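Derivation of every value follows stated rules applied to the coordinates shown; laboratory data play no part. As the structure is a prediction and not an experimental result, all values here were calculated from the model. Cβ atoms are built from the backbone, for glycine too; each structure is taken alone.
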Structure I
Amino acid sequence: MARSPNSILPANLNPVSTKREAGAIYKALTKRYPNIYCELNFETPFELLVATVLSAQCTDKRVNTVTPRLFKKFGTPKKMASASIIEIEEIIASLGFFHVKARHLKGLSEKLMHDYAGVVPPIQDELVKLPGVGRKTANVVLGHAFDIPGITVDTHFGRLARRFGWTTSEDPVKVEHEVGALIPEREWTNLSQRIIWHGRRICHSRKPACGACPLAKLCPSYGIGETDKVKAMALVKSDSDFR
């Protein structure tokens, strides 16, 4: 049966039922992406928090073009909280939804100063109380700024988790929990980054480069994209496309 390029899973695919199958896919991802890192530029937990909030509906590469100036001027919760919305907007105006994001940045900075003495709390339940911060943003900050394992379910992660048969859910929290049951907790942050990298570089939304994929023999959704090796290789993006 023919499937559209936007198909998530073959109709007869059942979710993975064993950790061994999921582990095999993760092992292949680790081999393909051995040296992963957060593609947002940051030096402090606060800078990563800000950059992650800005990355909503925007590429990391684009965010990295505005954060040097933003961090130079308002690189601490105290400085950001004292800034005006207009001052923040002027710096981040090239990003999508910059009006909303500027309010979030000022609001979360004010709350950090008022409730946390200007320190980013390394606790998910506290982070999600900050304006503009959900579980996805909290897990990015916990994983990359505090080395606390967390699963970051963005659009790439959810898409690939369903294609791998690890879940059939569209709900990010359910995806997080179901995938978390398949992969050891210590690997959650690395898993998230590797899946996100794979989604950006090879397993694209509309036309996956199946013929160039290192998971070809393991993925139950192999064939929903381009299977010709030469044509598939032309679809693969490089690391330089995201930095």
Structure II
Amino acid sequence: MYKNKIITVVIPCHNEEDGLPATKKLLPDFIDHIVVVDNLSTDRTAEVALSLGAIVVREEKKGYGNAYQRGFASLPADTEIVVTCDGDGTYAMDELPQILDLVIADGYDFISAARFPLKDKSSMPFANKIGNLGLTFLFLIVTGRWINDSQSGMWIFRKEILRRMRLTSGGMPLSEEIKMEAMLNKEIKFCEYHINYYQRVGEVKLQKFKDGFENLIFLFKKRWQILIRK
């Protein structure tokens, strides 16, 4: 519990037996629940997660977005604030107190943790940097709203706002979809917070060109859906 708020961390995982312990070390002691979504792992991800005190749920449909949808549906009932991150030790979960203060004290509903500009330039391969920056620029063109990192996988938000969102992506585009849903909803107070980003622990699973193209197509499709939404 942090300042009388129940905090749940949701971590989607596909073969992250090596990365999960590194991620857990970054988590502050006040975290109330950790929900690890085992997305068709073939290693000891579930076993390691249980040993770290996490609630483990299984998602049988492969995909980043599918894993998150399962995790959100599996949130403990007493959850008040949701935190997300990858299971590879890259996101600065040790900076959570400062971010949570923006939610609790300053009234923000959704905060996206921005990795760019990178504080440690060696933490991300050059090709990934270019892809992320390109998609973020297109996000600006499509939405008319500037953010520094449209692809960040660390979000901090009030659980109650999930009911105001229509999340549909089963894959990597969910990352930009959830930000678009938050930024373009006048009832949701959104901001970014610049964080550290660490080198990955474990196997790299991102398929740069496939995932990048999927994100690009979805970006335009999602913007159109929001425009015609009644």
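See the values below:
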quantity: Entry that produces 1, 7, 15, 20, 22, 18, 12, 5, 1, 0 once P(r) over Cα pairs in 5 Å bins from 0, in percent is calculated, selected from I, II; calculated: II
quantity: FRET efficiency 1/(1 + (r/R0)^6) of positions 81 and 217 (r between Cβ atoms, R0 = 25 Å, to 0.05) - structure with the largest value, from I, II; calculated: II
quantity: Mean count of other Cβ atoms within 10 Å over residues 33-40 - structure with the largest value, from I, II; calculated: II
quantity: Distance in nm of label points 7 Å out along Cα→Cβ at positions 65 and 169 derived as 3.7 - corresponding label from I, II; calculated: I
quantity: Structure (I, II) behind the derived value -11000 of helix-only ellipticity at 222 nm (-39500 (n - 2.57) for each DSSP H run of 4 or more, over all residues; to 500); calculated: II
